[in-house]
1. Which structure, out of I, II, was helix-only ellipticity at 222 nm (-39500 (n - 2.57) for each DSSP H run of 4 or more, over all residues; to 500) calculated from, if the result is -11000?
2. Of structures I, II, which gives 19 when relative contact order in percent (Cα under 8 Å, 6 or more apart) is computed from the coordinates?
3. One of I, II was used to compute distance in nm of label points 7 Å out along Cα→Cβ at positions 197 and 309, and the result was 3.4. Which label is that?
Structure I
Amino acid sequence: MAYFAPRQPDFNYLHHLFLLGWMPDKPLTEKELRYYVSHVNEEGKSDGWFFDSFLLFNTKAHSGNEFNNDINIGTSMSGEGDFFALPSPNPGRRSDWLALLEDIIGPDGIWSEIDRTIGNVAKEIGPPPHKRNAVVTIPYPHPGQYAFGGDPNEKGRINFSIMGQNLAQASSQRLKACKWFVDETIERWEKLQPENLHLLGFYWIYESLHYSWQVDDHWVLKELYKYIRERGYKFFWIPFYSSFNVNILSSCTEFYFDGAMLQPNHMFYENIDDVEKAALEARERGAGVEMEYYPYENSFMKTMEDRHRRFRNYLNGGVKYGYMKDSVCGYFCGFNDLHLMATELGPDERKVYDDHHRFVAGTYEIE
């Protein structure tokens, strides 16, 4: 088996997908986005293209409601002592999903800002080899949401829960909302018509799949996968490293997603001592690999003082296990912290920024 192959024409030459976190009250501007679409040297000049694809994610709406599946109210990460996850207590409603679409695909939304940034950088260094890819996150249709909102085409409210209905009915409602979000995204994108971006597809935000008497992610995803493909787009997933998720990767493209990238989680967990196992599991199952970094010391993460060595293991692993050149790679680097690493956080973090670019360019050598 081989990794999720990069530069496939059917995926618009996807190779390096950056997960761009953003918050509606702290929008990214061209000044910051230049550091993602291009490599910016220490003199502040763009000297080459950087990531070819971007995935926007946000976990919280203007209202304070959540787009994610759960929250941690403990003081440590999963598997490390005081970890206590709860289902998101205030899952997003239809009005939140609509506001999200306006934030990202409205005339002044973040995709427009990214599009303008690419266009302006192209005036300096020449056009990129192909349009940059855009991947849109579908908010999680939370089974705790029993009053998602009215369907404008029907009477009554959409209900994701089993309150007043059975699991099959709840799953059908969840699928219906996701299809509506996909349709709204495509319609708005076609009106926006960005010059430098290609809408490649959609992303499932939950990093695993859940099934119980109350929720059936598997059925929803199988049907949603078919629908997204019928519309001519791709569907992506970036699960955390666990035996359950690895097993799902074995049949991932048959049932659920067009492509997946596995999180090694070496950056965050003391007991995961390297990236080798995750890389080999990904390669065996046709998945890609997610590169992970977090620039700030954080009490939730016991590994932060060791973060530079651990990140070096990701980079070196890309050379040793082949995923630097032979795999689609995702990149998580905090919550849009890459430009801060290049400009404000000191020489060690600036080096990590530059090493990201060497890795993307395929010129990184083992240190």
Structure II
Amino acid sequence: MFKNIICFLSLLLLFSAIPARGAADIRLGAIFAKTGEAAGSNKDHLAGLRFAVKEINANGGVLGRQIKLLEYDNHSTQIGARMAAQKAVSNGVFAVVGNSWSSHSLASAPVLQHAGIVMLSPDSTNPQVTAIGSYIFRSCFTDPFQGMVLARFATGELHAKRAAIMVDVKSVYSIGLANYFTKNFVRMGGKIITEQQYTHDQRDFSKQLAVIKSLHPEVIFIPGHDESVFIARQARKMGVTAVPLFGDGMDYSSVEKKGLAMIKIGFFTTHWDIKVASEASRRFVSAIRKAGNIKLSSSTALTYDSVYLLKNAIVRANSIDPKAIRDALAQTHNYKGVTGTFNFNKQGDPTKNAVLMEIKDGRLLFHEELRP
């Protein structure tokens, strides 16, 4: 009788330790644009995110639990981003991956910081994002960094002394990155001969480009998004000979669809390229190609890295408690991701290289990695 009781209790303990299906799932929030002007550029983010979650779940999940992905549409607006963060908090997520655009992240971050929920943005580069609080992190380099390395490239490799800038006055990203480039270009001995303003919904930039053409700069810095290639294309048609430089806002899909062939030469920063020679990158490329129907892009790679950074933090913390996850994420040391090696500073920013891509006669080429 006593042996039977012991056996029964042992079985009870065994089955109670096995998480019930569904009830044991842990909730990961994702805030990106599914509608509005940012929706096109956010498709790759969502693809990389979903692939990472599916891969993790297929390999046993995290701490024996499956990840349930809850996706929220920020509608490409700051109000939508704030409302999405509020929904994520009310739905009990353990963390949020997102947003992409810095303006959207700046709207979501205060809500998640107040709730004590980690937000890990894959590619919001504005430094003010992580300055909001200790629960806000990013997987990408920052605008001060890419502004510095682009200025260093312009003055060093291109030997430029005179630069013109085209800045979108409605974009936090464009204004900030233009300022960081300017500061570093001047410090390195260059001169900004003009800063021309526009708004991203324009399609005619002839007035601004006529001024630039008359001043004969050696480089023209265009820190925009999808409109950047329109500007570069029109500049070439008007006979502007300055080499165009772009930030990471000009993603591959936009370049390919909107007239890359019109650009004879140019350079832009990005976070990853298929030619990055690391073991993590090679494994990622192989896995994505086997999966099919997923584009290999820096956006895909950054969201993939973001999910795995959170998994790594949960495993090290041995907990899904938000504070424990935050503390473990902040202590990440030499994590080998697809887009680089991660070490977070006190503000939640990683120290990483940037990838410089070259546009040459309408083709995209890997140029080099730009180190801090």
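Where a number appears in this text, it was derived from the coordinates with a stated rule and is not lab data. The structure displayed is predicted, hence computed values, not measured ones. Cβ atoms are built from the backbone, for glycine too; each structure is taken alone.
1. Derived from I, not from the others.
2. It was calculated from structure I.
3. On the way: I: 4.0; II: 3.4.
Structure II accounts for this read-out.
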